Structure P
């Protein structure tokens, strides 16, 4: 792969030493890297030279990472986001996922771990684009009055309201829709959606399921579409049909 074709990574972190380390290491791993200290230049960068993935620190001066993530997702921005969080701050990681981050990595971390996470997300994003370009997969997947647009990656409500999904939300919902009435454990869902094993106390799947239920106006206490299976995981409990 030539440099001009290599994936573009935008790092946003106010720690100068970490920015330099990540810039050097990610470049050595074949990525094109741009690193900035805060969110003041972020919107310009996203418009002028859109990255393939955003590495975003949670604790930024001014507009923090959670606010940035919430704002981008609210504006329909679908660039994959890996959130860097303080070690042990599970609440921050959960909130980051709730705001639309695709994955998180607690500091301090091994740069090799970050590269592995980046490559998993980029492979899945690339595979999704190839699927969208193919004539084989269906354009629409319909369930319980809702419709998932597999090309635009939008969710259409029974009333016709379009909701953009984050990359993580889209992948997880598509996994459920491709396996209706099948109980999927948290381990299976993490492997299928994130390409890694579940770590102890990892609540990322629970958070993403909660976000999907919220998108579909489900009552978390008595969900109808995605049901919780005690000691088992989750199951999509409604019929599914496809259409071009």
Structure Q
């Protein structure tokens, strides 16, 4: 079974550079973008994303949902890793009511859910699969009383990471860009506005992500034209 590639920046380092770019250690001197793709894998969109990444000779980090992993062909995860991209964990259930009742993190539920997600990914990629990267459904920034849940993840060897730019493909319809160009414009506008050499871009996998697939080349080309290097999260 393929393992996650050896290269990649630890999630805790990436998050520190998102929050404290002037003082965190090991932040990149050169502008660096991390493309992060949540909610997969998906037979519809994952292969299309991988084809685009291959075309542009860049990689991404796919934050996989355990329930989606179990419902999909395990070859999708193997193809991600074989391409040089990475697989992180994005919960098993993605169920806000279970993970964050009353908007407060339930540490026991988060830990049990993450364990189940890890088991699902290891079933597809092998027992020696390792990742330290975790993306909270909805983002760490969205919930309260997170410290116990963060500690529970740490016991599993996982560190959370959020984002500072996005395609907007999971926003409510009133705020969601209606064109691929609009998604690309939102992501690149937020990248410029954050004044940070570390840019983590959020987009999503799934059968309704046609615009996201169309927007990805536009986003990659913008970051390449502006001198960014592309990283993955470990």
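A value of 15 was derived for relative contact order in percent (Cα under 8 Å, 6 or more apart); which structure in P, Q was it taken from?
Computing relative contact order in percent (Cα under 8 Å, 6 or more apart) on every structure in P, Q gives 15 only for P.
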key: Which entry (P, Q) yields the derived value -1.04, -1.12 for log10 I(q)/I(0) by the Debye sum over Cα atoms at q = 0.32, 0.35 Å⁻¹, for residues 9-48 alone   = P
remark   = Rg and Dmax of the Cα atoms in Å gets 18.0, 52 when computed on, of labels P, Q, structure P
note = The highest value of distance in nm of label points 7 Å out along Cα→Cβ at positions 73 and 105 among the shown structures P, Q is in Q
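None of the figures in this text is laboratory data; all of them are computed from the coordinates on show. These figures come from a predicted structure and were not determined experimentally. Cβ atoms are built from the backbone, for glycine too; each structure is taken alone.
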